[in-house]
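Q: What follows is a set of structures to go through.
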Structure I
Amino acid sequence: MPLLSAVFAREVLVAGGLKGAELTRQVEARVGRRNLLTDEDPPQFRTIVSETVLRTPLCQSQAWGEQLQHLSEAAERPNVTLQVLPHGARLHALASTDVMFLRLLDGGTVAYTESALHGELVEECGSVESLQRAYDAVRDLALSPAETRKWQMLEDVPCEPST
């Protein structure tokens with residue numbers, strides 16, 4: 001998810017086993033994508049974030065609160081649409097996959113799938129179409145953007161890990 005802080009990205013990637021130069025490269029790439037959203041002419045961006053992710057604290061509780069604050073502020077930008085997928089949503093095809101769709105200058109679409117370990121560009125039309133259908137099904141399960149803003153993640157999610 002391009003809306004993440006460097007601390008959050010680092011913790012997720014370390015948990016996935018990355019270290020050294022590759023860890024640094026991956027953190028920089030993910031934070032760099034986030035920075036595109038605040039450029040002078042930013043692209044439109046839509047994301048669905050699982051409530052589970054929002055309720056899973058980082059090792060550094062202050063950084064976790066900062067990440068939630070960042071998401072809350074990003075959801076107010078005109079080029080960003082944020083939706084929360086609540087705990088009560090049923091199992092879906094993207095349960096273990098992050099997917100991003102990229103519209104090319106020629107009008108085509110490719111997908112980029114990502115895990116804590118690696119990313120993969122998906123260019124084959126049938127595979128991209130399957131991922132788009134799966135994404136649409138997940139979006140149907142998520143809170144609407146307006147419901148997500150009302151959800152008030154900063155108030156609903158404690159910033160101290162439970163013991």
Structure II
Amino acid sequence: MGLISGIMGFFFGNGRNVLVETAQVFRPNAEQTAMRDADAKSESLQQFAAEFAHARQGLFDRAVDALNRLPRPMLALGTIWLFVMAMVDPDSFAAGMTGLALVPEPLWWLMGAIVSFYFGARHQAKEQDFQRVLAAAAAASEAATRKPAPAADDSNPALRDWQASHGI
């Protein structure tokens with residue numbers, strides 16, 4: 001009996017489990033990994049939501065937003081106007097198209113880069129606003145669904161020891 005209790009004490013004594021500790025060297029504990037992943041996700045969502053929490057309400061911000069809304073409608077209406085000019089005044093339209101044909105190719109590349117960067121920056125700004133809204137919604141949803149930790153049952157010493165060893 002002394003030999004068996006000594007072996008059992010070696011493996012399971014002092015609140016440890018040598019078998020589990022050895023297995024965790026080769027394969028991580030899935031429950032603890034899931035808890036760490038959930039905590040990391042929650043913290044990153046909270047940080048992301050806090051980063052974009054400020055609202056742009058100033059006059060300058062509203063004016064810049066209004067100016068940023070002009071190029072797309074102007075490009076669309078300008079293209080439609082070209083069709084109207086081709087029908088209304090074909091000679092002026094032909095002269096304008098001849099002038100465009102004389103524009104050197106590097107200038108067209110420059111114009112394409114400017115327009116691409118403008119619309120790319122606008123898309124990025126809108127995407128970041130959308131991500132901010134999603135992060136705030138996800139953080140609010142996670143906070144609403146998070147369950148409180150169960151209260152410790154003082155009448156069960158084994159449960160108290162287990163909760164203390166797991167940081168609960």
Structure III
Amino acid sequence: MKKQVSASDSRTAQTKLVLPPDTNHMGTIFGGTVLSYIDEIAAIAAMKHSRNVVVTASIDTVNFFSSAKVGDILSLEAVVVSTGRTSMEVYVRVECQNMETSGKTLTTTALLTMVAIGADGKPTPVARVSPETEEEQRLSQSAQARKEWRLKINEYAEEM
């Protein structure tokens with residue numbers, strides 16, 4: 001396994017059409033549907049980085065900025081921005097394009113932690129990631145603080 005992998009090696013893009021079954025009574029996409037898309041693309045990016053199957057360990061933040069309607073096109077992009085020994089933090093960005101106006105808006109961002117799983121069914125080491133863009137570098141620099149926050153949340157949950 002390489003000791004370091006460029007973030008661009010994990011970059012993954014998907015496009016989805018918002019269809020009527022994907023929407024709620026207001027005609028906008030269900031948040032759960034968007035979360036499902038985010039989890040899927042994050043897993044693909046993490047698998048590309050680790051060359052292993054992965055599981056979702058946490059979804060740290062999901063920010064919904066705007067919604068999408070039937071007929072809109074969602075563009076999702078995911079990239080590994082930080083790595084631990086067996087884990088990868090993946091940043092996902094979702095944009096919506098309105099077909100009538102061609103206007104694009106940011107709909108959602110998310111940070112997920114994925115863990116690589118080896119053939120033995122146990123967590124397996126991953127290569128370090130080398131962030132490339134300013135955004136990737138900023139997210140990578142703040143990853144340790146998010147990891148410490150997750151550990152505190154886990155400790156609190158165990159105490160309950």
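Q: Figure out for me which of the structures I, II, III the number 16.6, 52 belongs to, where Rg and Dmax of the Cα atoms in Å was derived from the coordinates.
A: It was calculated from structure III.
Q: Turning to a different aspect of this structure: Identify the structure, out of I, II, III, from whose coordinates helix-only ellipticity at 222 nm (-39500 (n - 2.57) for each DSSP H run of 4 or more, over all residues; to 500) was calculated to give -13500.
A: On the way: I: -13500; II: -26000; III: -9000.
Source structure: I.
Each value in this text was obtained by applying a stated rule to the coordinates, not by laboratory testing. Since this is a predicted model, take the numbers as computed values, not measurements.
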